[in-house]
Structure I
């Protein structure tokens, strides 16, 4: 038997190891335990372990029902008696048809794709991992040293006057500069003096790292030079942006990239191709007005860092440890025994064998019952308490290990956290952060919000926190121009209460907390392409009720539906969608025959313009805030960008003025059909 998920051939012993029974009894086991991924119901209340034990004892489903009175435990006997038709249907669905007349033999199926054409296709799309699966290919001819000769510095300087294209790379405080005639290195200060304004037209890879290295070398540069990484990111967000990947994508012979001359040679070859692609795609503005100006902002934020109250985190860690112990006792009491909560295998045995919960999904490789967060959430919604406790335990455990205990270990010598902001990672244009990741600190739970209190200001300074209010819904109102949505924002109403009043057809003063909660979930869910099934899980209602909510929403806000349908149609027609500022996202899979792939593509198409426009607005706000603080000489620095928030540190006496400046900047960053609103606190 060839196991497609394990990708190995199983003999009789291998089948027994994987399925728990010999090959001839696999059908019998699957008939009892079912398979949610293939829509095979099985017998409710009979888990994997029980199914295998019963078939090992009785041999088949038919024999099992002949000796039903002998089945133990009684709960399994009752489940089998009540669901006999379902079990027999499941067996019919699982059993292979053996009487199909074949008009071909296996040899005819042993086909290979046209490898050269496929390899060229993969290269054009930058599919490096798929390309590697085709086996070794002829290497592109390396760039010989004569193509980028080492020059004396003075000779290179003379060549700069007539050079159309420049590239640079920092190595150990020395700035290597290249043009078509060759390359040379000098101290950062000497090289920048020779380059002058030409530095800003030179191409590098990762301008933020370059500016940081230059500052370490004693030279502060206020603007970014051209960046191949950011150009590639703007052209294909979410795709690989490593220099080697760019050489493959743009068919540039890849020299040894670890050497300065190799990287410089690649940059000189890539630069004109990237510039041409930016113009052809219509994203020069995104690159030049959003991404490049943001580089010095992020470099400064990373360098400044944010102070951490280590003592507060230690107290919170002790508190969470006590909560974890209490939750563990509850879990063991509910399960009826102790087990390793962090072991998926043991947890699966507890949920599906001990407690008889239905197996909803299986893991892709081993086909073991899945215990991931989605499965636990679904089981919790079905009324099972144990999965809900496990979810709470996991959240507490992650909070403790990822933040409470880990953050103090990541302090710099100055006692501050210096996260790294990633500008070329997300597909939507949003920033991400790493080392540590501060974007994923939970904000829904009270304890998650407590973690944020550990970020504090230096003595004599205050933190200023500015948060865009409902930025994505305001963007949706602008893009859809729905009169009801626009009017609610113009009047400054509680948008979720206003939506609830529309959807449920009641006066604003009659909106209940449950109505508002449902409207809030729908408002944000639609931005992410949420359907009735997902909404029903979020609200804890039936799919029919969830669909009724969605239908009522679109009946009251028809321009929103028209906009969303228009976005999907545009994506199908062009293969891409754009933000208000022109940022592009390519969408694949809209014409897929696979409903899951197609649905995921539609959700991405709906979400990208809204979330991407919100990201663009935030980046523009960061740039203008940074520039305004410098221009007006305020004693304040940007520290963090998390979700829709900006966090600044200001001298106490200037904090209120800084707050006013930031609020005005964020709210005036663009003119939309609805007012932008920023809530600012000190």
Structure II
């Protein structure tokens, strides 16, 4: 992939300036509560047309209320989740403008403390686990391994849950690497302060200076420790000098040869040896093929010549790799929604790639060149009913002044006049090309109707709408299951789950009581999930599965449960049991610990065991009545498996509760109070599932265990 396509002077400049990542205020800018009062023209942007550079419009610079602006702003994002995090990190109450003290508090507590020094401590003191942390006491902190010291910051460490102690990302270095590095730092400055200044500057500019420049808001999509690797390399130089310092000191008491050899051996064991011992298991990627296999599964969820929308690096780069290197499903076009906001990427989509035909966009390059239609607002023109999407896209593309609205800044911009769109459906076409199965012909709608309940769309949204308007149901269109719902454009009612992707189909499915998206293509999905898909050695206990892998297993278990439930509703009990068993086979508890998603799996095992009558469900979609229990071997095995799952879940959450209770009465308890409530709720849900499944002995056991932890909870 030719990312950014820097093939002319202006494209190269945009690439160097990292324009696609947007701007963040550094020396002067707004606080998060500043109101937008105006906008002004920024630098002119240029594009290439007919062999010449042409102006494509000015960048738009927002102007914020100066009363809520400051020098050196650190809390500038107006995203709701960022605002709540700013307040949590600094203690700001209400909607008032932060003070400079609070602004600097966020710099030192979050940007410096959480996003730099925490990573430094991971490398030279120890790491709690491999879970991404946002300031709580159970995820992503640094630890030393010295329980008394760790307890001061994180609470008692004696009753840590198994999920913590079994995490391969837990590394205890006992401060030894940091101490040796500090010795080396002092030694260098005493012996050669000029050299010390050079290394210190390297440490600063590859670490702290990057923190100041990036000006990161909270809730980063991933841990950013890799951004400061240069700084940690600089500190590692001091660790090496620390060995020299100790050898120099000991040589005054022993012979230089003995001192050097002895200190070298001791330091090798105490620092790199300890670090290798502790860190090897969470750096070892041997046998792990999850990224490759999940990419294979994404692509093989799609029908021939399909288009699949993905979002983010983890869901896109592996697909590009497996197409480019291994030649897997080169007929499928992968479209990354993050990049679809850029003109160069849209242009690449117009070309044939591998065996994939060009994307049928109607908007020409001059209509989407950077600076043009980057942002399209909504202006209500009182249109009634649903309007053909082609008309809307053509209206947005028009350069007629009558099709534009005047902004407060005096600029004329394109807009969309209604939020209600429709896509016509030709039943003959969707049946002939396999979009809809023959048995579902009676479910085909005359037109797909959807509402975009936003006051603007970005360029990526506009390009999706353009594709939907002009595809005419010729090519299958999919959204990866990991794409955020905001990118679905409220089309979820027309989604059909076929594996790791939702296919857009002209069949309307009302929202499920449990909030699940779309309908399930049971036959196609069964073949995918049971026969075709690959699972990256997740069942191998020697394979390290990090948080990214385990997060993906939530989607996978949900897909297995949805497929099994659909099979049961279609009267295919044996197929449902095959699906459930396959779920446990590829993601066993020993490698992918049972979590909340397993509640549904256990419930479905009990449902399959009591399959002689159609199950009744409550308002949440959970099964509440199954009739009489069957006594065949498969039913007995299903009951046994469901019971085992409930037992393991009870063990897990009871263990978690014991840890939470150990924090009661300490300042740390309020940080896990929500987790405590969830764990108690899960214990109650286990009892409900067992009772609904008429497992009386299991109900009695679980009630006893719940009463025991409940008594401890109220007695403290």
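Values for this structure:
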read-out	value
Value 7.8, calculated as distance in nm of label points 7 Å out along Cα→Cβ at positions 183 and 447, assigned to which of I, II	II
At a computed 50, 36, 27 (semi-axes √(5λ) of the Cα gyration tensor in Å), which of I, II	I
If mean count of other Cβ atoms within 10 Å over residues 199-206 is computed and equals 16.4, the structure in I, II	II
Mean count of other Cβ atoms within 10 Å over residues 503-510 - highest-scoring structure of I, II	II
For 1.7 (distance in nm of label points 7 Å out along Cα→Cβ at positions 463 and 479, calculated) the corresponding structure among I, II	II
Among I, II, structure where helix-only ellipticity at 222 nm (-39500 (n - 2.57) for each DSSP H run of 4 or more, over all residues; to 500) as derived comes to -15500	I
Structure responsible for 0.20, with FRET efficiency 1/(1 + (r/R0)^6) of positions 31 and 407 (r between Cβ atoms, R0 = 41 Å, to 0.05) calculated and labels I, II on offer	I
Winner on Cα Rg over 2.2 N^0.38 Å, for residues 399-494 alone once structures I, II are ranked, highest first	I
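FYI, it's all coordinate maths here, none of it is from the lab. Just so it is clear, the structure is predicted and the values come from calculations on it, not from any experiment. Cβ atoms are built from the backbone, for glycine too; each structure is taken alone.
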